[in-house]
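Pasting the structures in now, so scroll down.
Derivation of every value follows stated rules applied to the coordinates shown; laboratory data play no part. Computed from a predicted structure; not experimentally measured. Cβ atoms are built from the backbone, for glycine too; each structure is taken alone.
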Structure P
Amino acid sequence: MTDIEKVQAVAQADQEKYNKLKLALERMKNKQNKILFCIPDIPTPTASIYEIYFQATVMKQLGYNVVGLIQNHDQVIPAWIESNLTDFKHVNMEKNDLNIGPDDVLVIPDIFTNIMEQTKDLPCIRVGLLQSIDYMVNALIPGMDWSSFGVQKILTTNNNLRGLVEEYYGQNKFEIKVYKIGIPDYFKPSDKPQRPIISIVGRNNNDISKIVKLFYAKFPQFSWVTFDVMLTNSKPPLPMRRIDFANRLKTNFAAVWLDRLASFGTFPLECMKSGVIPICLKPDICPEYIVEKDAEGKIRYVVNSGIWTDDLYSIPIIIGDICTKFLDDSIGIEIYNKMTEIAKRYNVENSKIEIINAYASFLNERQGIFEKAITDFEKLLENNKIETLEENKTEE
């Protein structure tokens, strides 16, 4: 290849890059680019899966081309999520036939480190969805973090997780956006008297069984109080649709939450919004909505936001105390007012706005990169034209 041919080849390659950038920018401006959400195959109801579908629906309502990436051909869309939140295209990741460009967005939940590895060379905007410090850390080998897989942007549901990322992986290493989750409006207080039933949920079935047995052993006089593990009445019991879960929860007068590993805690908020007193085992990462700072900047727990304890074995006694107050109608209105105040911060409309702003930030940054690259290339072309004209004049 001669020198002239080499120059022409480089110019042609640059022109192709320019054309691709122009096309990608046009696609972004017209919302023709794809926003792809990796969806884990987890059959049991979890707030983390709900949030993925919620975010996808928010972006679809804005007019974006939303795609759900499922793990395998056997994976089914969760029946416990409202159908209006699952109404978008689902594609099997195993088929590997997706064309992903630099204008697309790939959202990878913390549980999917294997997907981070497999897709690290893709040119798209890569967003790590951080909802659990356990998933984030467990899937990594020592000495690595998400930036090892080309993930520079993180979207998370609470400031506690943001703080942990910055503490252990460094300040300004990631662009981190935080948004508040939104508790659906069908979680609301019952318009009928609540029943002497206690909802109880947790990660460990042995802990649930232990609490129930110890309660009845300590308070045999409350044998008429029953516990509801929040499953369907079918045989075998199945997970409920979230709206059915909400309808049952609000009819019970209290609820127990046992989850040391949670990084946020949606269930206590669902209780607060439903007017149901949550009795909770404090997780290792205390939910930010029950923590505030005093005048001296010291952290303290918010009072009247339910009942929170570090001691698993104090919970049966706390339940007995709540049962007594329930019978005496002596539960103060302050606790219900405070629960309502906290729950109001976590509404669907505010959550939508914060999600939209987060994705807009990611997309606008990439769009700005495209626009600068296009402008620089056009300046280069213009300079080349001027130089060519001057050379021609000189030759003449």
Structure Q
Amino acid sequence: MNENCEYKKIIYLDNAATTWIKPPIIIKKVNSYFNEFWGSPKRTYCGDDIIEDIRATVSRFIDCPHVVFTSGATFGMNVVINSLKCGEHVITTNCEHHCVYRPLHHLKIKYGIEYDIVDYIDSYSQINPDSIFSKIKNNTKMVIMTHASNVTGAIFDVENIGRELKNRRITFIVDASQTAGIVDVSLKTLNANIVVFSAHKHLYGLPGLGILGFDGTFDLCPVIFGGTGKKSSLMYQPTELPEFLETGTPNIPAILSLQASMEYIEKNMAINNKHENELSNYFLSEIKKVTKMKLYMLESKKRTSTFSMNHSDFNPTLVVAPYLLKNNIIIREGLHCSPLIHKALGTYPQGSIRVSFSAFTEKNDIDKFLNYIDAL
């Protein structure tokens, strides 16, 4: 799987943060920017608008009428949350990323937005979907939930939660950053009104690009205002989509890479999933032999190839991660921007070490990781 890698000395196991290596088709498309793309979309007169063609491709990918390009999933989530009005109530879970918690906290202090964080994961690592419905109030406007944990890799049953929320006419937002490119993240499949995700994880695209897809049933508001390339005579933000939510020059190389991502994923998602599942099963069988490692697992029928664990004798940040880096093994350590699930798992405040695989990870990479951990 690693035929295009020129960095054989590096064992890269942090694909939940950003995938590396990138497939050749995506590298080629990014490089095409320097030779085949000129001007600025909606500004320079170029004739055909390739950005809109790519937008249409993404729209089909998530079966969604409205697609907005953002600077990342965090920015997309901020657009959603900042569209709330004073007095509205939000429910989210203890499995989320700070892209949810911090904007909610800010709006609570500044504008009086109400929110509850439910214990979707309890201290026994049990999943409790009913915890969401128990907090619904008359002013509950939305539920925000991640599709998969960036800490444990568990894929959550958002489909059934979304179905029930749809019956109750509550807007459902799904963070699919950990699952886009791995499983179907279309609005119809997720039973969601809004989905946000980034391009640089299992879509194998570039950092600095996010996708915000929505069905139009919830009024979104701009977070930033300025030039859109259209209707420059107006002193106010154009109200048409996508200009209403897209301000400034877009990340053109990353958007171009997204076109190749869609093509790559369409052809390879099943193959990649099979490979990652085999790696995950192999990892789970071998990690049991390292007696001083504790793995944090959740009860889930489906999962990504992301795993968090700790050594019984050594701190993950002060000792384990530096030791692995010294031996050219790249992992993630700490709280992974998701402190509340660590509290539920009992790993707060030190966090854990996390490994995450991709289509370009090999069994030999896992063996080397385990060998070094076992020797620690």
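The table for this structure:
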{"read-out": "For distance in nm of label points 7 Å out along Cα→Cβ at positions 91 and 211 computed as 4.3, the structure of P, Q it came from", "value": "P"}
{"read-out": "Given 15 for relative contact order in percent (Cα under 8 Å, 6 or more apart), calculated: source structure among P, Q", "value": "P"}
{"read-out": "Given -14000 for helix-only ellipticity at 222 nm (-39500 (n - 2.57) for each DSSP H run of 4 or more, over all residues; to 500), calculated: source structure among P, Q", "value": "P"}
{"read-out": "Distance in nm of label points 7 Å out along Cα→Cβ at positions 187 and 355 derived as 4.0 - corresponding label from P, Q", "value": "Q"}
{"read-out": "Distance in nm of label points 7 Å out along Cα→Cβ at positions 67 and 163 - structure with the largest value, from P, Q", "value": "P"}
{"read-out": "If Kirkwood radius over Cα pairs in Å is computed and equals 21.7, the structure in P, Q", "value": "Q"}
{"read-out": "Structure with the greatest value (metric distance in nm of label points 7 Å out along Cα→Cβ at positions 43 and 171, set P, Q)", "value": "P"}
